[in-house]
Structure P
Amino acid sequence: MNSLQRMLDVLTLFTPSQPVIDVELICTKLNYTPASAYRYVRELSDAGLLVRLPRGYAVGPRVIELERHMTQFDPLLAASTDLVEGLVAETGLELLISERYGSKVINILQYSGPNERILHFGRGQPLDLFRSATARVILAYLLPRQLRRLFDQAAPAELEHVGSDWKVFNKSMLQIRKAGYCVSEGVIDPGNCGIAAPIFDEKRRILGSLTLAGRAERFYAIEREHLAGLVMDAANEITRRIVAPETSVP
């Protein structure tokens, strides 16, 4: 691991229960020397990614600047903006646009329209790669060597919904790829269901996913084939726009 990655790993220590970190925590959690920890927080602070507080360090203002830039210019968001409202209006479900980040999936957009927001894993919320349709449909399209590595590194609890045996797990991933979408029921929120389809980049590498999710009664009121067609068509259109943005309709 290079020094840049080691420095950026400091930012992974922030959690809802740990909004402020200090050098002692960095050394304990990441096994860094005090000298390295002090150097990293100084460089991150100089870059605006951390801000010094009496009790330690919090996320800095540069993150807000980057978040605003992403909201306005992220290619995935820009390619999906005009599709979101129609899908939510037609189905009455909530919509998520998500991207892979390391061993997790991050929701970068959550839209519920005029409907009550019921999902507890909205924008900015990281999801385990092995849970929910949102994440598993991304997982299924990773390269075989990536899949095997993630499977081997996963804790038994993470594999609960996908199979703890490699053959079973790999078969479930192949089934998702064959179908072109993934469905999950009550995996994260009891009583909620979701259906997701993959979004690709210009080289057909998995980039993210589009998900429609909501209460089971509403979810099952819509014919499965119709719902699958909606999410796959929308995800395919987003992929097309990413590949050829000059031909996309704003």
Structure Q
Amino acid sequence: MRAIILSAGRGSRLLPLTTDLPKCLLPVGLTTVLGLQLDTLFQAGIKQATVVTGFNEHLVRAEIDKRQTGPKVDVLYNPFFQVADNLASCWMARESMNEDFLIINGDTLFSPAILDEVLNASAKDITVTIDQKSHYDGDDMKVTLSDGLLLSISKTLTPRATQGESIGMLRFMNGGRDIFKNELERLMKLEDGTKSWYLSAIDGLAKSGQRIDTTNIKGSTWAELDTPEDYEICRRLFGDSDMARKRFSIV
């Protein structure tokens, strides 16, 4: 199993925290967002990772190069990161999809328990990791479900159509690898393909009849990093440090 981490974005909503640092390099505990992701993956037995970079790529590469433990990491630079959304980052990483793989958003932090649950779930072609809560806001990547299968995924789903949210971790196995790669290729040929989220590929597959399974991690610890308020939550859940406190104090 390989992990593909999408870390090309700057994180503009985190300014001024991300004036110079990509948000994947914001300090959490004694490491960074990316460092914590890689450490958690390695502890779960994942030995290979691909990190897709963009904003200040040299800083991300330097962070990876100085690591002394963890998975072997291939770095892919997405030169279109300023004008394209993360579908293009996935497409850039398509050569890393020839074995079973995870896609993980570069701004998703997760507990080891979540990763164990995802990796130990039944071997289905495509599985989206979801959480459920009492309220969903406009920025949540919401999902519609039927007996645990995903029917649609979008930020614009109505409250009535929403039964959970994607946490930004998907698993692809067996035939699901080529199914997803083929959909990426199809979407990238469309006029607005580069401006799409990779989850639009999952939404399209589900609506075309492709089976999309889910793993529900309700009650487990995870966080998404989009805003300074999110960063404070991440530090509380995954570890604070003098380095993180110093950076947060500039807000």
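Quick notes on this structure:
- Taking distance in nm of label points 7 Å out along Cα→Cβ at positions 86 and 190 as the criterion, the top structure among P, Q is P, with the largest value.
- Mean count of other Cβ atoms within 10 Å over residues 198-205 from the coordinates reads 21.5; which among P, Q: Q
- Test item: relative contact order in percent (Cα under 8 Å, 6 or more apart) calculated as 26, pick one of P, Q: Q
- Identity of the structure behind 2.3 (criterion: distance in nm of label points 7 Å out along Cα→Cβ at positions 14 and 158, calculated), options P, Q: P
- Which entry (P, Q) yields the derived value 12.7 for mean projected area of the Cα convex hull in nm²: Q
- When distance in nm of label points 7 Å out along Cα→Cβ at positions 6 and 142 is calculated for each of P, Q, the greatest value falls to P.
- Here the criterion is distance in nm of label points 7 Å out along Cα→Cβ at positions 134 and 206, and among P, Q the highest value is seen for Q.
- Test item: helix-only ellipticity at 222 nm (-39500 (n - 2.57) for each DSSP H run of 4 or more, over all residues; to 500) calculated as -14000, pick one of P, Q: P
- Read-out FRET efficiency 1/(1 + (r/R0)^6) of positions 78 and 102 (r between Cβ atoms, R0 = 25 Å, to 0.05), computed value 0.60, structure in P, Q: P
- If distance in nm of label points 7 Å out along Cα→Cβ at positions 62 and 126 is computed and equals 1.9, the structure in P, Q: P
Every read-out reported here was derived from the displayed coordinates using simple, explicitly stated rules and does not represent laboratory data. Worth saying up front: this structure is predicted, and the values here are computed from it rather than measured. Cβ atoms are built from the backbone, for glycine too; each structure is taken alone.
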